[in-house]
Structure 1
Amino acid sequence: MTDLPEKDWRGEFREIWNELVPDRGRADSYQGELVRCIGRITDEAYRNGNENWNASFEEMLNFLKETLPDSRVFSEGEVREIERCIDSIGRDVERPDLSGPTSTYYFIASKCVAWCQHFHERVPLDDNENYPR
């Protein structure tokens, strides 16, 4: 896996979460939804070992898969690494990578922050959208 960015992305992640992620349900922006999805998926892995993994988590993983590997934001190599890491999260549900800062979860979270920084203007997400790219 590619090394995590040198700059600590976690503070920015918390700021985006606090500003754009609702207490319940989907966010109303792509930025909020990216952060919500990887945050919920990471929490489930670390807190529960994915014992409660269900269709909702699959939906969140699909949103990440459809939205995050964006060639407008990331190089071709980064896109491939993002896709590989998202696939591994879905493939390894029964044995999540809980290695902390070097885990696939943290890598994807850092890339969500980078996506949000690239599209610093809020990108609305319609409730009826099926997460188009």
Structure 2
Amino acid sequence: MKGIYALIIKLDKNKQIRIGRLGPIDFKKGQYVYIGSALNSLPGRINRHLRHDKKIHWHIDYLLSEAKISEVLFLETGEKLECHYSKKLQENLDVIKNFGASDCSCGGHLFFSPENPACLLEDFSRFPAP
């Protein structure tokens, strides 16, 4: 199965986290949504994010070492729509600049919301609860 996914992430307190080459970023307490793609194995990619014992590789891995995934949404598609949805989210949410976007021209693929942002992703289906 191919597609894109959204991780809804909860951070319980304000925290500075070092994110690879991006360096230290100050994260506010609240909800975040991360948009990613998996054009080979969508369930495999999502399950990797849900695991705690993994090699730190992507920007999101650094954040997930300090925060918790509360919900996973996905959209089955063969198209690379990651940037399309990231641009849509930028209309309503604060983007974490350059996060998860080292291979594209988006402002970033991680967004902050004081409340659960899942309602902004109406096209997505729910992945089984983490």
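Things to note:
- When mean count of other Cβ atoms within 10 Å over residues 69-76 is calculated for each of 1, 2, the greatest value falls to 2.
- Read-out mean count of other Cβ atoms within 10 Å over residues 37-44, computed value 20.5, structure in 1, 2: 1
- Value -18000, calculated as helix-only ellipticity at 222 nm (-39500 (n - 2.57) for each DSSP H run of 4 or more, over all residues; to 500), assigned to which of 1, 2: 1
- Looking at distance in nm of label points 7 Å out along Cα→Cβ at positions 29 and 45 over structures 1, 2, structure 2 comes out largest.
- Structure responsible for 2.3, with distance in nm of label points 7 Å out along Cα→Cβ at positions 61 and 117 calculated and labels 1, 2 on offer: 2
Here, each number is a calculation from the coordinates, and none is a lab measurement. Computed from a prediction, not measured in an experiment: that's the story for all the values here. Cβ atoms are built from the backbone, for glycine too; each structure is taken alone.
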